[in-house]
Structure 1
Amino acid sequence: MSASNLGDDLRFGFGKNWADYIEKHFTEQVLEQSRTHLAGFLRMEPLKGLTFLDIGCGSGLHSLAAWRLGADQVISFDYDQDSVTTTERIRKGVGSPDNWTVMQGSVLDRAFLANLPKSDIVYSWGVLHHTGDMWGAVRNAATVMKPDGVYYIALYSADNYVNPPPEYWLKVKRAYNRAGPLGKRIMEWRYLIRFHILPELRAGRLPMQMLGKYDSRGMTFWTDVKDWLGGYPMDFASFTDTQSFGIEDLGLNLVNVKTGEGCTEYLFCNLAQNSRWSTINDQRTIKPLQGPFRHLDGYSYSCSLPSLKDQSDTVETPRRSQLMLYEDGRMLGLSHSHHSDIVRYGKGRFSHWAGDVLFASSDGSDPNTNGKHYTYCEVF
């Protein structure tokens, strides 16, 4: 079912949310956070000589970040006319540059996509799962990438939404979009208390510190809360399914990934044609993960990497580690996982913690006897 077939009572007004965000929260500091995140994940700065295509441009913030990074051409489009208007407002704020085009369009419209120029960087953050046809949208978006380009997408992670499961959140989203203004505000506060304040208190931390340090690509906490609760239509994608789709359906290699949060970020390219990422990939040193592995509980096993203790995650630095774990040459990918989730759910989750690697095989089998080969890369 495409977004255009959904009733207006269910479809969330992303564009109105982004318009409100830009009106109240846009600053140069916010832009710098977006610029830093974009350049860091792409491992590329500046973007001189490159075309940047922003699919589902929303607020226009990330298109502006790409333009500030020196992209030769920026093309932004969104299905939501309010998002188009807000992005155009951002463009006008920097003098309406000729090398930045803003338009209305749908990633599900292959005829529309066919008229776009092929781009060096195809970017779609937190968008394709809201189309009503996620895998069709992922496939369509890849068609506008140059053969030697990169494909940067972020999809809501089925792996991180297990308790409560995706079915729970789909019910919540439908209820939120049917609620009035007061009902929405009540749901927002209930979400804040249950999923942010209480967990912080149980962990012995002050919730206000978490809110004060919130930093997600330049977004604000309340903007993201509304986006999360309202975001419908909605699909969830597991890491395994997305990696396999990129490799088997799109013929691309997964070269960078960021997991552990609501959206998992993926960077795909064709290594045979992208010399820059081919060089980065060749420089990665892959080492065997030495067994035997200690069975901890449930699906969880561990082994020691004492030489990497200073690079591992800690309570103070929960996402410091850059270690990547592989099973038979494919990324397990689900780094920074909660230890209780590794025990309970398995499926390739892992954590590099205090000098140890705690992990689960992709299929729940014993890594000591399943015949699979486990390796790791210290700095992914």
Structure 2
Amino acid sequence: MGNKSGSQAKLKKNVLEQNLCTGCGACVGLCPYQVVYRDRTVQLFDCDLQDGKCQAFCPRTSADYDEIRKKLYNIDDITPEIGAVKGFFLTRAVDPALRNLAQHGGTVTALLELAMDEGVINAAIVSAQNDDLEQEGRIIENKSDLRKYSKSKFTVSPTVAAFHRQQQNGAKRIGIVATPCQATALAKIKTAKIDGYTAAESIGIVIGLFCGWTLSLERFQRLLQQYKVSLAGLLGVDIPAGRNILELRTSQEVTGVPLAEVDACIRTACRYCVDNTAEFADLSVGAARYGGDCDEMRGWNQIIVRSRAGEDLLNLAQKKGVLEIREAPVQALKELKNAAAEKKKKALKNIVDKSGTIKNLLYLNRDDSLVKKYLKKG
């Protein structure tokens, strides 16, 4: 029987049993003791390792996030609402065929294709559906395959587990498409000081996705059944700007589900997340949403440039003509910051309500500069 003070026991007590697990896969693929089953992280056996990477990399274990920000970004670029901002733009793929395939403007796929073409990365990790209709991280080594994965399903993908698997097959320069929690895990991997662990050197670029929440697969399937939509036939999921519905897209039709009904399907862990713009990515991308006319920005993305690596890739995209790039209106950035700040305040309130005291912020540190700002306002 394992020593209950080991890393795995702490992960079980402080993350899994607290319903804080995001399903990111950061603890999976490091050893045979933890696996993903039906979008749940499951511990198969006890392990008494005191300083396990599963504990170190989990985005819901405590860490000095101020120190991580300082290591990865220019301190002068950091904003309290959305993290580091070196630039903020509106973008979309120049290729109309890609725009038609993609969730919105095709920016993420266009950047990955360019990065592979130019040798910035040798492979990419994206979210894909497996034979059991669950999302998984998939390693793509052929650029021509990337466009198959340009739609969102809104259910969790253990993407970081695919990164760990890749290390077993020989390290490459990898581009990773990541949600906020996955990007946090990757930031912890990049900045971890673990003897003999060099996998972080293979992270070429992290492209973050704006994310308000993901859906529990089991609960989402029940909702789909109510609307007579099969998970197998679901091509994509989206929230149209200015409308309080979740669109379910199949080859035959588009079905709108009121967000009030979708709320019951949201993963519990998402209610304690303070990040909806993937603050620990190199570039963060979301649908362009601002202004009174929601149709004005349909088919465009908004993109936050955070790091030198992200800036270099976006500059290359402009030079090579694969993206249309516009300066974003000041109002667009203001609205994004306001929305992000509201998420932080709501998540912190939920955290305090869950712990029962402002002295216990679960995985967050009360002394973190950004946490302190929103605790005062919360």
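Readers should treat all values here as calculations from the given coordinates under stated rules, not as data from a laboratory. Everything numeric here is computed off the predicted structure, so don't read it as measured data. Cβ atoms are built from the backbone, for glycine too; each structure is taken alone.
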Comparing FRET efficiency 1/(1 + (r/R0)^6) of positions 48 and 328 (r between Cβ atoms, R0 = 35 Å, to 0.05) across structures 1, 2, the largest value goes to 1
Have a look at 1, 2 and say which one yields 14 for relative contact order in percent (Cα under 8 Å, 6 or more apart), as calculated.
1
Can you say which of 1, 2 returns 1.00 when FRET efficiency 1/(1 + (r/R0)^6) of positions 264 and 320 (r between Cβ atoms, R0 = 35 Å, to 0.05) is computed?
1
Which of 1, 2 yields 1.14 [Cα Rg over 2.2 N^0.38 Å, for residues 144-311 alone, calculated]:
2
Thinking of 1, 2, which structure, once Rg/Rh (Cα atoms, Kirkwood Rh) is computed, gives back 0.96?
1
From which structure (1, 2) was distance in nm of label points 7 Å out along Cα→Cβ at positions 56 and 88 calculated, if the value obtained is 3.5?
2
Where does the value 2.6 come from, among 1, 2, when distance in nm of label points 7 Å out along Cα→Cβ at positions 24 and 224 is the thing being computed?
2
